[in-house]
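> Please go over the structures that come below.
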Structure P
Amino acid sequence: MKTMRAFIYTEYGAPDVLRLADVPKPIPQANELLVKVHASSVSAGSIWIRKGIFPGSAFFTFFIRLMFGITKPRNPILGYEFSGIVEEVGKDVKAWKKGDAIYGTTTGLKQGSYAEYVCIPELNKQNVIAPKPHNVSFEEAAALPVGVMTALHLLQKANIAKGQKVLIYGASGSVGTFAVQIARAFGASVTGVCSTGNVDLVRSLGAENVLDYTTQDFTNCSEQFDVIFDAVGKLDTATRKRLLRQNGQFRSTTSPTAEKREYLETLHTMIAEGKLQPAIDKVYPFEQLVEAHRYVDLGHKKGNVVIKHL
């Protein structure tokens with residue numbers, strides 16, 4: 001039996017529950033691609049599932065445990081974003097061949113991307129895959145899918161349009177940095193809310209105004225907005241009502257989202273036009289995955305944290 005290296009966890013908890021181990025190398029089924037993983041990410045989802053806790057919500061914590069294991073993890077390999085090269089395809093695979101560069105998600109699959117290899121269905125209701133855009137690196141591609149699809153899905157639900165005024169709360173995180181760029185690509189005027197150390201980043205992504213919540217009370221801002229996008233799920237109801245125009249739209253990352261191939265196709269166009277680029281904070285080698293999780297646990301990351309496998 002062939003083996004591969006992967007980070008596994010058998011209990012919920014701090015980053016130290018992740019450990020490097022040799023596990024069986026997956027064998028692709030008829031409808032699957034075997035992908036040699038070049039990069040993965042430390043997304044918010046991977047943190048929540050590692051801990052078995054959704055911050056600030058007993059309901060979502062219960063949902064996480066119901067989906068991923070009540071007392072301990074049901075599937076031992078985390079990681080929800082990846083980029084890599086197709087190494088082998090099953091006999092029923094139509095659209096892909098050995099050597100293709102791809103990226104996508106492992107949502108709903110039994111194995112995540114914190115491994116040397118992962119098997120991905122060609123078509124599936126939960127996860128998505130797409131060709132890696134030529135003008136982004138494998139590390140950048142691994143940072144794209146979850147955050148960018150979340151931002152696009154929720155902004156489209158808010159009927160984002162040219163000329164609107166949009167407030168993005170938590171504008172310096174993974175979803176927030178994508179939301180700023182997507183709102184600008186749709187022609188909206190963006191105001192970002194973040195801390196002092198992230199002001200320059202948010203402004204560089206296209207925000208016309210940046211409010212530093214550590215030095216000013218943005219909740220008493222005199223301006224009102226057509227769309228308020230809460231990229232961290234923490235904005236209180238009173239502030240939302242005060243800052244939202246009549247008939248304005250509010251969207252939060254606590255709302256359900258969807259992964260769709262057409263979302264990635266829309267984003268490929270934005271990337272090709274130079275309107276979208278992943279914000280990368282740090283890149284860690286695969287062997288330092290635990291350290292990467294420790295860093296993200298601090299709550300200070302800017303944009304995305306990526307794991308480089310090769």
Structure Q
Amino acid sequence: MQTDEKRVLGGKKRFLEIGCRVHRLIRAFFEGEGFLEVQTPLLTSAPAPEAHISPIAAGPSLFLSTSPELHMKRLLAAGFEKIFQITRAFRAGEQGRFHHPEFTILEWYRSGADYKDLQQDCQNLVRFTCRGLAPGSPLRFRGADLDFEGQWDRTTVRRAFKKFAGWDPGAQPDEDRFDPDMSLKVQENLGFPTPCILEDYPASLAALARIKPQDPEVAERFELFWAGVELANGFSELTDPREQRERFRAVIETKKRLEGMEYPMPEPFLESLEHLGPCAGIAFGVDRFVMLVSGAESIDDVVAF
């Protein structure tokens with residue numbers, strides 16, 4: 001082993017040890033809550049068509065999984081009730097302080113639940129894990145004290161944008177304006193010192209989420225932020241196969257126009273929606289969470305290579 005590599009890997013040892021403990025605590029939490037741990041394929045012929053996520057091709061008709069979501073919801077449709085998974089996900093073009101093309105993702109799904117139930121799950125999970133890591137010890141990230149025991153903040157996308165960006169995104173915001181303002185004006189102010197739940201995203205950004213019955217301008221979707229870092233994205237699931245097909249078709253057509261590639265329609269998943277009742281699911285970034293609780297500067301610090 002070269003001296004430089006030995007030094008780099010040796011400098012990551014503490015972060016990797018903390019990451020290992022985080023994985024054990026996550027599993028202990030979900031097992032204690034009666035969830036079944038599952039495994040789903042890392043190779044898929046049809047990843048979920050999503051506007052801001054690009055899959056990595058793994059052959060003429062296969063892609064590396066961008067998320068286990070579609071397979072896990074097929075398990076719910078088959079009669080599973082509470083499931084979770086810690087796995088690898090792969091996304092093209094993601095590289096930076098908080099992004100990596102290959103990363104560890106935690107997802108969990110619950111039959112008969114909605115996005116409010118997931119918000120409570122997040123609070124219980126974060127507190128359980130942090131107590132197991134540092135009982136009675138303060139956590140610090142990028143010079144900020146973190147508090148996982150205090151009252152969590154909760155706000156809507158509309159209120160947050162009015163406060164930090166100075167405009168109301170409405171039901172169909174201009175994404176060329178929405179995305180930069182989210183990253184540069186809104187997100188960086190969320191989650192100090194306790195985590196913040198940002199809920200009720202504009203309906204046009206629902207993706208696979210259900211539209212809120214009481215307010216059709218927003219979706220029952222939320223994201224979890226802590227110290228300005230996005231940790232999780234969860235929602236009450238859309239279970240209408242016709243509406244979901246139309247959303248997928250719109251994304252596929254947009255990607256074909258912009259990228260010159262026509263992504264396949266995930267037919268097995270759409271067929272399973274005929275048997276899927278009310279449910280909710282969430283994706284949680286494990287590497288980012290390890291960054292926060294360990295005080296690492298970059299996601300590269302918490303992965304070995």
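What follows draws every value from the coordinates through simple rules; no lab data is involved. Everything numeric in this text was worked out from a predicted model, so none of it was measured. Cβ atoms are built from the backbone, for glycine too; each structure is taken alone.
> Starting from the value -10500: which structure in P, Q was helix-only ellipticity at 222 nm (-39500 (n - 2.57) for each DSSP H run of 4 or more, over all residues; to 500) calculated from?
Going through each structure in turn, the value belongs to Q.
> Identify which of structures P, Q gives the largest calculated value of relative contact order in percent (Cα under 8 Å, 6 or more apart).
Structure Q comes out on top.
> Compare FRET efficiency 1/(1 + (r/R0)^6) of positions 182 and 286 (r between Cβ atoms, R0 = 30 Å, to 0.05) across structures P, Q and report the one with the greatest value.
Q
> While we're here: Supply the structure label, taken from P, Q, corresponding to mean projected area of the Cα convex hull in nm², for residues 94-141 alone with the calculated value 3.8.
Working through the options, I get structure P.
> Identify which of structures P, Q gives the largest calculated value of FRET efficiency 1/(1 + (r/R0)^6) of positions 166 and 262 (r between Cβ atoms, R0 = 35 Å, to 0.05).
Looking at the calculated values, the largest one is P.
> Of structures P, Q, which gives 144 when volume of the Cα convex hull per residue in Å³ is computed from the coordinates?
Q
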